[in-house]
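Asks: Listed below are the structures to be examined.
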Structure P
Amino acid sequence: MPRRRGAGRGLHCQIAPSVQGKLVRCIRGAIFDVAVDLRLGSPTFGQHVSAVLSAENGAELWVPGGFLHGFCTLEPDTVVNYKVTAPYDRAAERGLLWNDPALAIPWPVAAEEAVLSEKDAVLPTLEAAQAASDWPWFRFTP
C-alpha cells in the first residue's frame, strides 16, 4: 500500500509466454492510471490513455496484453486492486521509464516529487529499449 501521494509503479508489462492483461481499480484513495500501447505495427503504438481511478468514482481501467501499465497515487494510503489474465512472471516482465518524454504522459507529480522503487527508477526510455538488442520483446502474441 503506497503510504504517500506521488508513489509510482511502472511502466510495466509481461511478454510471451506470459502476456498479461489487467483490470485495475482503486479501492481506497485515488490514482492517476496509465496504459501505453507497445504493440508493434499498431496504429496507436507509443500512445497512451489515462484515467483517475478512485474509491469514490468506482472507475476501472482495462489494460490489454501488449500495453505497458503504470500509476501514481493521488492520495496517501491508497490501495489498488488488479485482476490479471496471467500470473506474475519475473522472467517475462519488461518496462520503460515512467516519465520518458517520448511518451508525453502528463503525470500529476514532478520527477523530484515521485516516489519510485529502485527498479522503476532505472528502467530504459523507449529510445534506449528500441536500440537494445532485445527490442523484439515488444512483439506480443494475442
Structure Q
Amino acid sequence: MKVIVISGASSRVGKTTLAGKLRRLLAGAEVVKIGHGPRQPGIPNHFYESGTPFQTIRENHADAVWLIIESNSILHEMEPDLVIYLEGENPKPSAQYASDRADVISGALIDNDAVAVLAARLGISIELMREIAGEAGAKCESP
C-alpha cells in the first residue's frame, strides 16, 4: 500500500476535490478524510474522527493499493509516500508543519529531478507523477 496525504492551509482549499481526482487516476485507491464534525453527505470517502490512529486506518483499508488521506494532523504520526499541500488564505495552525513536509505544493514549481524521484518512490511513471502534480496545482518543468 502506498499512502498519499493531501494537506492544506485550511478548509475549502480543494482537498476533497483533489482526492477524487487522484482516486480516478490510481487504480485500487481508497480515500480517507480525517476531521471533526459530521461526515459530509454525498462524498465517497471514509471518514475518521481526528485522533484516530493511523494503524487503525491502515488495518481497516488493508486491501487498498493506494490510501489517499485528507489530513494535516496525520503527518505527526506517520511518514507517507507522498505529501501534497494545497495553499490557501488564513492558514490554520497545522498548516505550516504540513507545508514543511510537502513534496508537492500547489502553485509551486516542481523540477524534473523531483518528479522522477517521486515517481520512483511511488512506483509509477513520470508521466503519471506529472499528472498528479498538475492536478494538485503544481507547475512542472518542461520535460
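Rule-based calculations on the coordinates, nothing more; no lab input. It should be emphasised that the depicted structure is a prediction, and the values quoted were computed from it without experimental measurement.
Asks: Using volume of the Cα convex hull per residue in Å³, for residues 65-104 alone as the calculated read-out, with 117 as its value, let me know the right label among P, Q.
Replies: Going through each structure in turn, the value belongs to P.
Asks: To test your reading of the models, identify which of P, Q gives -9000 for helix-only ellipticity at 222 nm (-39500 (n - 2.57) for each DSSP H run of 4 or more, over all residues; to 500) when calculated.
Replies: It must be structure Q, since only it matches.
Asks: Out of P, Q, choose the structure whose coordinates give relative contact order in percent (Cα under 8 Å, 6 or more apart) equal to 30 when calculated.
Replies: Q
Asks: Of the structures labelled P, Q, which one yields 10.7, 30 when Rg and Dmax of the Cα atoms in Å, for residues 33-80 alone is computed from its coordinates?
Replies: Only one of P, Q returns 10.7, 30 for Rg and Dmax of the Cα atoms in Å, for residues 33-80 alone, namely Q.
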